[in-house]
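Structures for review follow.
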Structure P
Amino acid sequence: MPENELRKWFVLYTKPRWEKKVGELLRQRGFEVYVPLNRVYRQWSDRKKLVHEPLFKGYVFIRIERENLSKPLPTPGILNYVYWLKRPAVVRDRDIESIQRFLHEYSDVRVEKIEPVKLSDKVEILQGPFMDQSGEVRRVSGQTVSVAIESLGFQLVVTLQKADVRVVEKDSSLN
């Protein structure tokens, strides 16, 4: 397998406002990094200036082999990796390329968090006593969802953390 295929993009979590510094320090140490920078015009009382701000506050992308994940961690400004399902989160190459293309074409980009769980979505429960059960979202409130689980002709409604469910089928009637 070529060396490039072994290297994946991971996400480092940085101290606040350290994204560019961490990116530069990692580059100096020979790592392949990407700090997506948004071109934004800022207005001061006496002038308007184009500045480059990190698109994702507190995050830096690093392309590295999984077995070398500990090597960048001693770099000042790095707090840890971003984890997904108890493992360092991997970002697909095509997602990084999409971000690069988008930022090349557009400036003053806004990042908005998407609501991953909506009413009537079919979800799978990932943790807890109802793990591996499926159900339908009946209510969304803050970071919790109420999921109806149909079993034996009864409907059990359980309230779970959003992080403990995975959408398996979107309700297309709400789009």
Structure Q
Amino acid sequence: MSLTRDRLCLVQMSGGDGACHIVQMPQTMTEGGAAAPNLAAMLADPAVTKLFHFARFDLAMLQRFVGPVAPPVYCTKIASNLVRTYTERHGLKDLCGEILGIELAKEMQSSDWAAAELLPAQLDYAAQDVLYLHRLRARLDAMLEREGRAGLARACFDFLPSRVALDLGGWPNTDIFAH
């Protein structure tokens, strides 16, 4: 999926209580559209921590199509990169398998998310994409504390809005800090 080519089709959320809430975005939605005012209000609420697996991408798409996402945010992929230095495998499937002992099916990952009606298998896949994030966060937080990297993780999470602005501004693959 491309930040600039594709549209946002689906947003799934979980409060960590085992329930998943899915918002299917309307096909007619345009950038900055107000198609989901309740979602936009929740994303703008600084009292709500927004938990993602690949926050850099998700924040860019949400900002483009729903509206600004207020901090605090947390990214399990970033946390994994900071503490699981023994591997290059930081995908959600890998994290759930290793840390939680849960095997995720990823067959629906590449399917038609813009369809007017989603298949039950797609909805199950979408739910599994968020249902375990709170448990992963708890385990990753313990690892970050153990390794003395919790502050570094927070700094990375705080930098995400700037990284997203760079991505959306045309510098998605540029290391602006490189000489």
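For this structure, a couple of remarks:
- Given 17.0 for mean count of other Cβ atoms within 10 Å over residues 67-74, calculated: source structure among P, Q: Q
- Answer label among P, Q for the case where helix-only ellipticity at 222 nm (-39500 (n - 2.57) for each DSSP H run of 4 or more, over all residues; to 500), calculated from the coordinates, equals -13000: Q
- Which entry (P, Q) yields the derived value 20 for relative contact order in percent (Cα under 8 Å, 6 or more apart): P
- Entry that produces 0.95 once Rg/Rh (Cα atoms, Kirkwood Rh) is calculated, selected from P, Q: Q
- Value 19.8, calculated as mean count of other Cβ atoms within 10 Å over residues 19-26, assigned to which of P, Q: P
Bear in mind these aren't lab numbers, they're just calculated from the coordinates by the rules spelled out. This is a predicted model, so every value here is computed, not measured. Cβ atoms are built from the backbone, for glycine too; each structure is taken alone.
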